[in-house]
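**Q** Take a look at the structures below.
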Structure I
Amino acid sequence: MELLFPIAIEIFCISAVLSFILQKVKSVSHFTSSGLSLIGSAFMLVFAGYILLTHTVINVVLPTSFPLFTLSFHVDGLAAFFIFVIALIALPATLYGISYLKPYYTQYNTGVFGFFYNLFLLSLFLVVTSYNGLYFLFVWELMSLSSFFLVIFEQNHPSTIKAGFIYFVMTHVATGCISFAFILLYLATGSFDFSVIKSHAELIPMTIKSIAIICFIVGFGTKAGIIPFHIWLPKAHSAAPSHVSALMSGVMIKMGIFMFFRMFLDVLTPTPWLGFTILFLGALSSILGVLYALSEHDSKRLLAYHSIENIGIILLGLGGGLVFLTLNYPAFAIISIIAGLYHTINHAIFKSLLFLSAGSVISQTHTRNIEEYGGLIKKMPYTALFFLIGAIAITGLPPFNGFVSEWLTFQGLFKGIAFEGMLIKAAFIFAGVCLAFTGGLAAACFVKAFGITFLARPRSVESQHAKESSFPMVLSMGFLAALCLVFSIGAPYVIAQLRVLVQALGSFTRHTSAMVPAHEKLTDLAALNFNTMGLLLGFTISAAVVYALVYLVSHRQKTVIGSIWECGYTEITPRMEITATGFSRTLILIFKGIFRPTKQVHVEYVDADMRYAPTKTVTLGISDIYENNMYYPLVKLFHRISIQVKKIQSGNINAYLLYIFLTLIGLLLVARYYL
């Protein structure tokens with residue numbers, strides 16, 4: 001079983017090369033690439049399952065000719081869990097892409113797409129298994145560059161190129177912060193190897209550790225899309241092909257979360273302020289993410305903002321766990337960390353399902369604007385059903401998996417609220433209120449998304465002539481929809497596996513007092529006793545009772561079909577239906593201090609006789625306060641600085657020689673100081 005990992009790595013490499021070589025024969029290249037990707041992902045899924053079930057730890061160190069750079073692979077429970085998540089989403093996403101990319105054959109090079117797609121999957125698996133700082137940065141950059149080329153795949157659209165450019169800049173700013181953090185840890189420990197850093201974790205000076213942690217938060221937080229480092233995420237996720245969006249939202253942004261767990265819970269010892277910082281960032285991201293999603297009418301941007309929201313929920317679990325660890329309450333920490341990990345895989349499943357469902361609609365309507373949808377439940381019944389399942393799961397309602405992990409997150413926050421210290425109590429109350437508020441707004445958002453998209457009458461010609469997607473696309477969505485139920489029913493088993501995984505992390509194994517035996521029945525861990533079968537049985541009985549009551553009341557009533565009053569109009573048109581703007585207008589105005597909405601009204605007189613009932617279109621514009629008040633001023637500042645710096649390029653060779661001389665003098669002074 002252990003050989004499955006290197007075999008899968010080779011399969012992805014071969015698939016990338018073949019896809020590039022066969023790029024002129026687009027259909028052959030695409031099917032070959034997709035088929036090998038499916039095989040490699042299946043091998044990784046089996047490998048991860050084996051590691052998780054047997055609790056095996058694999059360490060492989062391959063030295064290179066470059067100093068300090070080693071190919072260090074480390075597969076423990078945490079790495080195996082994320083390998084499992086990646087492979088679980090890669091399988092349906094790849095299958096979905098077989099049909100989804102067919103219309104692209106005439107416009108774009110799908111062979112090059114297959115090359116970068118396989119490199120992207122390969123880099124994801126390598127990131128979670130890397131255990132050396134320099135090697136990690138190499139595969140991290142491979143992941144960033146391959147995903148960048150996937151984002152700009154539809155390069156004929158200027159908005160796509162702009163989205164890719166913003167993503168490219170932000171991801172390399174993040175890489176710069178991560179690199180600086182690893183350099184600081186190297187200066188403190190003398191090694192880039194995570195195992196050496198882990199063994200010296202308690203000896204690292206607090207100042208160096210704090211600066212490194214801040215850099216990690218900025219770097220990995222940017223990749224995860226937490227607020228305020230999120231500006232690339234809605235743009236890039238909406239620009240990429242839908243199955244790539246599913247991978248980026250369901251898996252790639254989790255690489256930042258993975259490194260949060262790896263560095264803060266396994267390699268380094270948490271600082272007293274770290275847990276509260278993560279808790280605050282999680283609360284901020286969850287509430288603002290869902291608010292921005294509520295204002296969106298672009299189906300994929302709406303889902304992208306919900307990724308920010310759910311990353312915030314994951315951080316609430318991680319932040320709570322870090323706070324409990326610093327307070328020496330390991331049992332409470334286990335509850336919160338398990339909640340964060342459980343929501344990681346749950347979000348990967350239902351968010352990928354929603355992106356694939358949105359892509360199914362886009363492939364038929366050729367637009368991302370939900371205002372032009374409507375009535376698609378009759379045209380695309382399977383897509384509508386699967387989108388509804390994903391919507392129920394993401395809003396945290398039973399009987400699907402989102403309810404379980406959000407319930408566990410609430411349990412962890414309630415443990416913190418019970419503390420006596422006012423600061424701790426206030427922090428957990430704030431986080432709990434934000435999480436509760438987030439759940440309500442998420443429900444409102446997906447009522448809008450599902451209702452405007454699938455109900456009422458079609459609002460465009462494309463919606464009127466839409467049809468159900470192909471079998472591979474439907475099968476992929478159905479597989480993920482089934483997983484939403486499986487990871488709800490199997491919650492007790494999943495929690496038991498995650499508990500073993502969490503207890504093996506460095507923060508729990510460094511001190512014997514922090515160990516919580518798996519067989520011990522502690523009252524502190526009573527929150528983990530989640531009876532999903534009882535919940536599902538109760539839900540089924542309640543649904544059966546409601547159905548029986550409705551049937552008893554209405555089965556003898558006759559259905560009469562007749563004309564309805566049309567308010568004086570000659571016929572009812574789609575313009576009389578509620579729009580996404582109208583649905584979310586009230587909430588946008590309530591939070592106008594955040595959204596800063598601008599209203600545009602367009603009045604059109606269709607008929608002179610109808611001048612007292614004109615056609616009125618109201619558009620609410622929303623401004624991003626982070627772009628306007630944080631990033632745009634920074635861009636302008638760097639632009640002004642670059643203009644001044646450009647003046648040193650005088651074209652005079654004597655001046656350039658002077659620059660070289662001064663640089664050499666500076667380097668000699670630095671070398672003498674350190675040596």
Structure II
Amino acid sequence: MTFLTAEFLLSTSIILYMIAALAALVLLKNQKLCALLSSLICIVASLFGLAAAFKQLLFENTTMALRLWQSNIPFLDVILSMDALSAFFVLCLSILTLCVSIYSIGYMKHYYGIRNVGLFYFLYAGFIVSMFLVFTAGNAVIFFVVWEIMAVVSYFLVSFESDEPETQRAGILYIVMTHIGTAFLLIAFMLMFRYTGSFDFSISSSALPENIRDIMFVLFLVGFGTKAGIIPFHIWLPYAHPAAPSNISALMSGIMIKTAIYGLLRFVFIYLGVETTWWGIAILVIGMVSAVLGVAYAYIEQNIKRMLAYSSIENMGIIFIGIGVSFMAFSEGLELVGALALTAALLHTVNHTLFKGSLFLCAGSVHYAVHSKNMEDMGGLIKRMPITALFFLGGALSVSAMVPFNGFISEWLTYQSIFAGIIPGQAAENILLVFAVAALALSGALAAACFIKLFGISFLGLARSEQAASANEVPLSMSLGSGILTALCLLSGIFPLYALGLINRVVLQLANRPILDQLQGNIFFLYSPLEIHGNAISPQIIVLTLVIIAAGALFIERIIFGKEKRREFGTWDCGYEALNPRMQYSAAAFSKPIRVVFKMMFRSSRDLKIKGPLTYHPDAMEYSVTTESLFEKYVYDPVSRMVTAFSRKAKFMIQTGSVHTYLLYIFITTLILMFYNRVIG
């Protein structure tokens with residue numbers, strides 16, 4: 001039946017998003033109706049997108065092609081193509097969009113009468129469409145155009161609260177960095193056309209010389225790496241994500257930065273092919289550095305959304321580790337190891353979409369209730385916002401790779417692929433893989449400590465401000481949006497075979513080597529891959545064991561102590577009348593050990609201000625700790641100053657105000673292009 005085809009479902013989804021954008025413009029003056037109607041249309045559109053992705057992944061063996069526009073101009077035919085790889089990312093996008101759209105119904109209420117809600121939803125729907133088209137673009141020209149649209153639209157969403165100076169700076173930094181990455185992609189696409197005569201990335205790249213393939217790999221790595229926010233191209237991410245509205249932060253962190261993973265797999269893995277070991281080594285090293293430094297920077301943060309942004313850098317590093325191991329394995333003929341590493345990377349991709357989307361939405365709920373992003377202004381929120389606290393805890397356990405949540409499964413498979421890649425006869429690669437295990441373990445430990453700090457400081461203890469003391473639970477739609485994602489984190493951790501079944505289709509397309517049949521197990525037991533003994537795991541058995549232990553402990557406690565009278569005493573307060581928030585551990589104090597260990601990287605400085613007499617009892621004391629970013633201070637700031645100084649000097653020569661000078665520039669440029677066309681072309 002026609003309405004069941006993937007083409008119909010995908011096109012319907014895109015059309016509905018466009019209708020949502022138009023409805024937002026039509027209903028500009030009625031903000032409440034605008035938000036409700038646009039959100040509902042986006043919810044329906046995401047369901048069609050989910051159906052299209054499932055249809056393609058589960059029932060189709062061929063690539064779907066949909067022609068939206070036929071042009072007489074070469075390379076401008078708008079053709080959408082959806083294979084297993086595209087369908088996987090469309091699935092991630094649709095799940096997150098569904099939950100974010102539900103969440104936005106309640107979240108956008110605090111913008112009524114303050115911001116242009118209609119404009120927001122127009123940009124919101126356009127942003128989602130642009131990502132849809134990135135994942136389904138049929139050639140490099142359309143990919144580049146929609147990639148640029150995605151960048152521009154997301155810039156306006158980042159700058160939505162444009163009256164804030166920090167937001168303005170974040171928006172400028174984001175658009176500059178994303179266009180630097182786009183420039184590298186443009187050069188790569190030009191080389192593609194120069195040597196193959198086509199922008200179709202389904203055409204073989206065998207005509208590319210080896211040195212050109214290496215150059216294109218570097219260009220793709222920098223271009224997509226900038227969008228992914230990996231170190232050292234990460235500086236925009238900790239500014240843009242906190243500045244954007246929280247529903248947009250969830251989309252940017254949950255799926256937009258994954259467009260870079262899609263691009264790497266599409267243009268490097270599929271188009272260029274993986275034949276060189278150093279490509280995998282480069283990706284692996286970048287992933288290791290990003291994972292460790294990303295979570296280290298997250299640990300010292302006090303801004304809740306900025307901490308989550310740095311955590312995204314860490315998780316992109318973990319994905320890059322998996323991709324790097326996969327590239328190394330495939331280049332050396334270890335197909336089974338490569339398929340396992342690729343499976344781990346793709347599984348962590350969808351897992352990160354779920355738990356980071358949930359965490360950013362919960363962070364938005366906290367900001368909605370407390371009107372602050374600073375952890376030092378929170379505390380005790382578990383009593384005021386129990387539902388949000390529960391969902392936040394689930395997301396925190398997932399990102400910390402705790403059983404039985406989904407983050408554990410993907411990181412566990414990543415470990416397995418690294419261990420399986422260590423084989424005799426390649427000492428250098430083995431040493432690197434050992435360091436990768438160490439980096440993954442260190443980042444995992446720091447991530448757990450990071451989210452213990454985040455949850456403990458924000459939700460436990462006493463309220464640290466009047467806003468926290470008077471906070472209330474957020475509207476139902478906000479809790480529902482974040483709750484669905486947290487529930488999926490738990491379900492996909494307990495029953496991971498369902499997610500791996502979908503990923504198996506993608507791995508089969510990319511590597512022509514399915515991995516699911518190599519993993520021993522069924523719905524209740526998870527794998528013992530690659531003949532490695534002692535590594536089987538069953539999330540269901542672990543959950544059942546934990547439940548039995550808890551129930552047994554409760555039963556024993558009731559039998560032994562149930563008849564005794566429970567006596568309650570107040571907490572010892574050192575002679576004070578009562579405990580107060582100032583006696584609690586602060587976020588800065590919690591992170592001090594890490595600041596000491598990584599002092600060469602953080603370059604922290606302390607400032608103590610004392611008001612009143614310098615005695616044992618001053619009127620007030622203010623203690624603050626600041627850190628500096630080595631990448632900003634020693635890499636980007638000097639480059640920025642050089643570019644600014646050169647631009648100021650060059651404008652007097654270029655912008656002379658003389659028409660004759662401008663005509664001369666045009667003439668010289670024309671001569672250069674003619675010479676290039678004659679000699680090179």
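**Q** Quick check on the output: 2.0 is distance in nm of label points 7 Å out along Cα→Cβ at positions 188 and 276, derived from one of I, II. Which one produced it?
**A** Derived from I, not from the others.
**Q** Still on this model: One of I, II was used to calculate mean count of other Cβ atoms within 10 Å over residues 380-387, giving 18.8; which?
**A** For mean count of other Cβ atoms within 10 Å over residues 380-387, the value 18.8 is produced by structure II.
**Q** Determine which structure produced the value 92, 75, 56 for Cα extents along the principal axes in Å, calculated from the coordinates; the candidates are I, II.
**A** Traced to structure I.
Each reported figure results from applying straightforward, stated rules to the coordinates on display, with no laboratory input. Treat the numbers as computed from the prediction; the structure is a model and nothing was measured. Cβ atoms are built from the backbone, for glycine too; each structure is taken alone.
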